[in-house]
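Where a number appears in this text, it was derived from the coordinates with a stated rule and is not lab data. Keep in mind it's a predicted model, so treat the numbers as computed, not measured.
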Structure I
Amino acid sequence: MSEEKILNGVDVDAVEGLISAVKEKPELAESKFRAYNEWIDGGHNRTTITGFYGAGQEISHAEPFVLYADEPPILAGQDKGANPVEHLLNALAS
């Protein structure tokens, strides 16, 4: 019986399994991510993310992710969310 390998919070066995599956069936690597955006007012908008296509199937998140964006008042916004540049910085840091 092998022990589960976790490194820095990452399930190494799961990653290795994914790599093996993609090597066997490269089409499993195809992914499509979607986001639905709704303008609210001025620079304020809401983006909802409910799922994506990956591993050959549609996959729903356990709960929708809702992201708000806006600009600070000095940039003519109401500061009701991180601005798009701040969202990008978050994505790059992830």
Structure II
Amino acid sequence: MSFNQTSATERAKQDLAQRTGVTAGDIETVSVDETEFPDMSLGAPVDDEMSAQMMSSGWRINLRADGKKYEYRADKYQIRLCNFKGTNYIVES
């Protein structure tokens, strides 16, 4: 699947709703910023992951649910959740 800024944000909201039990409609998009990540893991590697060390363009998606902030990172190929309960997750790739 190929993502754009809008579809990546919607997919991130769906994922956060599943993880937290908050309905997707109650999740606020705080910001979505275009950014350059340092590697193909979008600067958020999962355990023991090796990734190509080349710049990757994408989006930093900041969401809020139940007063807590959550950060997702995405490019046109993947979406990752950063530091959720101390761990990074690949949501879709």
Structure III
Amino acid sequence: MKASGESDESGLALIDYPSRFPLKVLGHHTHEFESIVLELVRARCPQAEHIEVRRRNSRGGKYQALTLTFTVYSQQQLEEIYQDLYDCEHVVMSL
């Protein structure tokens, strides 16, 4: 029996699929950071998917934050994208 407030579902299970999803990714500001992140996300998206990208550099310029907005079609797709980003040495954090 689950305690009050506990659930088997993650927050990702609460999303209505398909849905436009804003994914935030933070990493060291290098020339290749954005292209590496986009390549990882595109590998899990349909070829024709349009990915909107917004960039923001940290005050000191050491880090870059990307917000990628795209259509996500399933919880599994989103979990795979998060895992790919987690495994990438260029990514500091993703939300």
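Overview of values
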quantity	calculated
Source structure (of I, II, III) for P(r) over Cα pairs in 5 Å bins from 0, in percent, computed value 3, 11, 13, 15, 16, 14, 10, 8, 6, 3, 1, 0, 0	I
Origin of the derived value 41 (relative contact order in percent (Cα under 8 Å, 6 or more apart); candidates I, II, III)	III
